[in-house]
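Next come the structures, one after another.
Nothing in this text is a laboratory measurement; each read-out follows from the coordinates by a stated rule. In this text the structure is predicted, and so the values were computed from the model without any measurement. Cβ atoms are built from the backbone, for glycine too; each structure is taken alone.
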Structure P
């Protein structure tokens, strides 16, 4: 498997079919914060994301946010709002934070999926950790300057349209 190829692609995290995840043996959803569940230009999760998180929880699937964001208070506030565990300062694409999140939740990599909006952080970290990955479109066009550069490379390798 290519390190930059996700297991699946969806338009948004809310388009990921929770029943399908459960049927495929997923016991834990790991997810990125910025532009995956929280639009960078708004700073809080939309109601549709909150509803999706509730459906995941109702399916008996654990949740853990894995974020590269260094603003610990913002990340922890988002995790509290979503009612999930969190690992911040993740340093993705290194797989260590993904492995830490798996240990926190108590599941094996084969029982987890990582959902994120970036190929060179989220998808690579998940693939390096042996976790299935789902690439979603960013919720906002607002991004850090270097993320805009990564998006150009994502399009160049065919990960984006």
Structure Q
């Protein structure tokens, strides 16, 4: 299946180069697509808080920085709450933007390795590209369970588990 997976990175903030965003994105996107048993193309842009705040304002009407944003290439098919969504039919799954500053601050505040946090956020965003969401409790439970399962394949601890 991995032959059918393409991850392209656009680096707008050089700190992502040093953090190996290309490797982290390839790991996260590949693990997610293999877990749902599909292929496709994803573009990941590594940026800073100012850039993601502008994108968040333009696309969501929220002029503030966030950790990650995603734009699916296709509108997801409606599905019953808590059911796995139908996978998109096209090869191009969509685009993801991820902000270095916010990711670093969150990882430090949560006492998590930076690479684990980034991979989690990219798994989360890739699931959004595939039609998963967290707009209601059943969908949120499905999405979190999916994230946990995917991260477990990468030996990354449960990001939702409380730490001491």
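Here are some notes:
- Highest-scoring label, criterion being relative contact order in percent (Cα under 8 Å, 6 or more apart), among P, Q: P
- Read-out Cα extents along the principal axes in Å, computed value 37, 37, 35, structure in P, Q: Q
- When helix-only ellipticity at 222 nm (-39500 (n - 2.57) for each DSSP H run of 4 or more, over all residues; to 500) is computed for each of P, Q, the one that comes out at -14500 is Q.
- Distance in nm of label points 7 Å out along Cα→Cβ at positions 40 and 136 from the coordinates reads 1.6; which among P, Q: P
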